[in-house]
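Please go over the structures that come below.
Just so it is clear, none of the values below were taken in a lab; they were calculated from the coordinates. In this text, all values refer to a predicted model and were calculated from it rather than measured experimentally. Cβ atoms are built from the backbone, for glycine too; each structure is taken alone.
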Structure 1
Amino acid sequence: MSVFMIPLSLTKRMDAILRRFFWSGSMKKRSIHWCDAKVLERPKEEGGLGFKNFHLFNIALLGKQVWRMLVNPEALWVRLLKGHYFANGNLFSASKGSRGSWIWNGICDTKDKLKIGWVRGIMSWEGTNFHNDPWVPSLPSSSLSSLGLPPSRVCEWISPTDGKWNLEALMATVPEEAALAILRVPIGPPNSLDRWFWRFTNTGDYSVKSAYRALRQERDISVPPVSGLLPRPSNDDWRWLWSLSLPPKIRFFIWKCAKGALATQSRLFSRNCATNPSCPVCDGPSETILHCLFYCQHAAAAWETTGLLPSLPSNDSTLSYWFFGLNNGSFPVERIRKIAWCLWNIWLARNGFVFEATVPSPTSVAIKSERDFLCFEEARTSSSSSFRPAHLPPQPRGSRSHPSPPPVSFQMFVHCDGSFVSDSQVAAYGITIANSHGQVFDGKTETFFCSYPIQVEALALLNTVQAAAQEICPSNVFSDCQVLTSALRKPPDLWPWHCRTTLARIISVLHEAPWIKVDFVPRRLNGLADWVARNARVNSLPLDWIVVADLISPLL
């Protein structure tokens, strides 16, 4: 699957075999599929079970071959394909042709379906085609090929005098939306090399997992959500369910109840698998999931015996809305786990009556639920205490203290932070400079447009180290973005691709100014820079904001 594009009919058959085995437990026996295939293919935190769609997985695996062609164009097999299929162009302008091989046709299909993820740059732009290469991340198509402009390179649109974008040429040539998107793309330092990035990973390197997730989200984005009177469970609700300390069979049972995938009499009747929807235990009019687990006389008696619920859920509710509503702080987690065990045993007692003619006993259900809960808790506790952790847990982020200054005559403490609104892409950064006594005596702000929050933090850190480099004195620079401060100690290949250009410029400044020390500071100790950045973004800073910042710094 990582070399050839498997026919769609075959991958659909593979998906059907997987689902049949899941619902029936056999390859030969057929059974009712209680949930749609797309529901099963969603991740667990989105209400699914994480089943793989083999067609999308095939495309994600083939994407590794496209990625290798982009990052290693001098490989022998890449040169062979280039000479045969796109000798006078590039990979993205190539087509299948009339007699393309099976491998080449699969690569062409893959590069088109994954075009949302390829990003060109973001360094010197010497080898980047302005029109055909997808080098502007925030444009919908990541390409300017539809403008019909003469061929050019990106570096031709950069002013040679100051190394910034040629604003006049861009505004006069491309639409305003595209020009603003280009202005938000950072320019790399001189003598740096162009390369390709994959936008769905932090490092910019391709991964099958991120590609599969992007393909699935693009497929499901056109599916409208099911409307209803009650709100749907959120991703946090599903994460909470799967994180409960319960056996997997109990969590899966709760998932089936929340999805309406329980084989109650009313559900079987709706699938023409039962002659009537009445309850087989109490002869009620309709055995819904709520009736089976709460309102049936044996179930209601079991809940009364346990004393776990002050009241039963309302008739117009759903089990998912009721169960996830328990996670509101009013019920202890231990009590919620006991409720889950009781739901499971009520269902087992109901099945015992239907299939074995065993009369359910509410007292037996309550006793068995409590015993099962205690046995599982004892096994879980003894299992966790019998293993010694391989390493000590990391120190909590909020417990790190502010670094103490070295004993020098004068020292600057520079704090920076960024503020960003994703809808308008308006951003700003704030810089405060204080002496060793904590008195703020200088600062800087700037408002601009940006595409990603981490780019805002990186630009804030870049301007901070540039300001500190102008003062020949020991400077301690602090940022509350731990991703950036830790990236400065890693090789460039592990830097976040969104701000790799800016990080290279920061490293260059730090090499020229060894008296600057960059460190991480918790957000709670960076409140003043955050206040400056947020107010600068909305243009509400007073003219004498440095004086105001010095006055309010003890409060923040």
Structure 2
Amino acid sequence: MAVKVAPSAGFCMGVKRAVDLVLDLTRFKTEEKIYTYGPLIHNPQTVELLKRRGIVSINDYEELEKLPPGSLLVIRAHGISPEERQGLKKRGLKIVDATCPRVGRVQAIIKKHAHQGYLVVIVGNKTHPEIAGLMGHAGGKGIVISNIGELSKIPPGQRLCVVSQTTQNHAEYEKITEEIKKRYPEAVIFDTICDSTHERQREVAQLAQEMDATIIVGGKNSANTRHLATIAAGAGKPTYHVETADEIPWDNIKQAENIGISAGASTPNWIIERVIDEIMERKTLQKGLKGGLFRLWVWAVKTELYAACGAGILSLVASSLQGIKPSLNHFLLSTFFVFSMHTLNRLIDHRDSTIIGSFREGLYQEYKHFLLILSLLSMAAALFLSSTGGLLPLTLTTLLLASGLLYSIPLFPKGRKFRRLKDIPGSKNLATPLAWGLVAALIPALNENAITPATFVAFFFVSGLSFLRFVISDLQDLQSDKFIGKETLPVLLGPRVTLKIVNLVAFVLVVLPVVAFQMAWTSGLALFLILPVFYLWICSYLYDRKRYYAGLTKEGLLETAYYLAGLGQGIWIWWIHIKGKF
């Protein structure tokens, strides 16, 4: 079962701008509620999530009347009429305008031509909120039509200005405007359909032709999402409009070898990714060796065992970099440490994955007691293994485990912005790589009482590689992290600055091994460790191209970098065996 996702699926520019604006406001407000004039976007799951962040939708006049003066009210991307805007100002409300710039352009066209005496013909859905705002700018000189049959409503002898709702079906608009040209040759016609809407519709039409079935993800009350479903169905292939992954009709698509996925302009990334995750899960039902290996890999990624064993491999690499003989003790200590810390923190703070949904959510809910016992046993094992190296390794491991346990636990009373260590902006992206570096690189050196320049090289390599892995993952999760209030580095600094940091760290991790080898601090192994750095840089490049991946696939591919470091070590050992010292 292969999956192809339309590149333009998900938030359009206008919706993303409005959502970012509102979420940025919540970062600087603790208790004060933020109100939106109508639902911010046409997606019930997202609206419910916004409520949890103190963003409340005002849906009727009575609710608006109850707002106290000075309340913060956001005008959504659809825009409003001039009369409504004046009414809001008279009530003493603080207004934040999140009208989509492309909707604003249509409003300006309407206002200008209505003032010049044109009758403005707006092609769109009469009940859509954008249409209400557009009509208000016509100043009583506008008419709405939804199809060719309604052209008869246009009074004769009028100079016409024709525009469309920005999310209108492009093919339907062309049919209507062609007919208007025939009847009113002097009509002034503007193509005001949003470019992203046009591109989204073109992609869906092509996708539906290529695939055995198409799934359109988005709110059932979203006009642009319904248009996409109609276009896909027009290809004559099975098409299904779902709001969440729970609505996927598996019995209807189980025979489909190739499934296309697109989504409306109001559909957040994480809902699209959950749909992809569910389809990926179905692939684990395949029989044979290939299906069995895939199920094993999925299980390892879900349980954090894949990441934990990757940390163990990094400890072997770090030992070799320092000239220390790699041991099973080093491997197991890092593996148990990472498994216990990652699993316990997910169990302690399960709220985020429950709100957004995660490919791990089902596993953690079903086996939470078993995973809790397993993680506590892993913690005990890590402490025992560290104690075999002496007091210093044991003390360091104990401090790191204690810090990891406290990371997600509330330490301060409610009402404070930072109640947990986890709430400190960017803490996850810095603290986790630091802990990985200390356990995988420093503890083996402490065991041997041999702190050398190579120890610092190994520490920076392990910490830097894990830093790249976690930051690239957070770049992918930027949208969902903003919604649930996670202050990761990409949320704090923005994606552009974060990508520059990623490139800088990757550059340092490429230069450092070369310098370390030239200075004779490390062996030639350092040169082979450029491979996983280059691999993660490619992963960051794919993020920059805004590709969609299943959450499970994304996490698994990023964690594969640790195994590539082990591969580099293996190639180096082979090289020594064949060629001699290097």
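Here percent of Cα pairs over 37 Å apart was calculated and came to 53; which of the structures 1, 2 was it taken from?
So the calculation was done on 1.
For the read-out FRET efficiency 1/(1 + (r/R0)^6) of positions 175 and 423 (r between Cβ atoms, R0 = 35 Å, to 0.05), a value of 0.95 was computed from one structure; give its label from 1, 2.
Label of the originating structure: 1.
Of the structures labelled 1, 2, one was used to calculate FRET efficiency 1/(1 + (r/R0)^6) of positions 447 and 503 (r between Cβ atoms, R0 = 35 Å, to 0.05), giving 0.95. Name it.
This value belongs to structure 1.
Comparing percent of Cα pairs over 22 Å apart, for residues 71-318 alone across 1, 2, which is largest?
1
On distance in nm of label points 7 Å out along Cα→Cβ at positions 87 and 151, which of the structures labelled 1, 2 is highest?
Of structures 1, 2, the maximum of distance in nm of label points 7 Å out along Cα→Cβ at positions 87 and 151 occurs in 2.
Given that helix-only ellipticity at 222 nm (-39500 (n - 2.57) for each DSSP H run of 4 or more, over all residues; to 500), derived from a single structure, equals -19000, which label among 1, 2 identifies that structure?
2
By the measure Kirkwood radius over Cα pairs in Å, for residues 95-166 alone, tell me the structure among 1, 2 with the highest figure.
1
Who wins on mean count of other Cβ atoms within 10 Å over residues 39-46 among 1, 2, i.e. which is largest?
By mean count of other Cβ atoms within 10 Å over residues 39-46, the leading structure of 1, 2 is 2.
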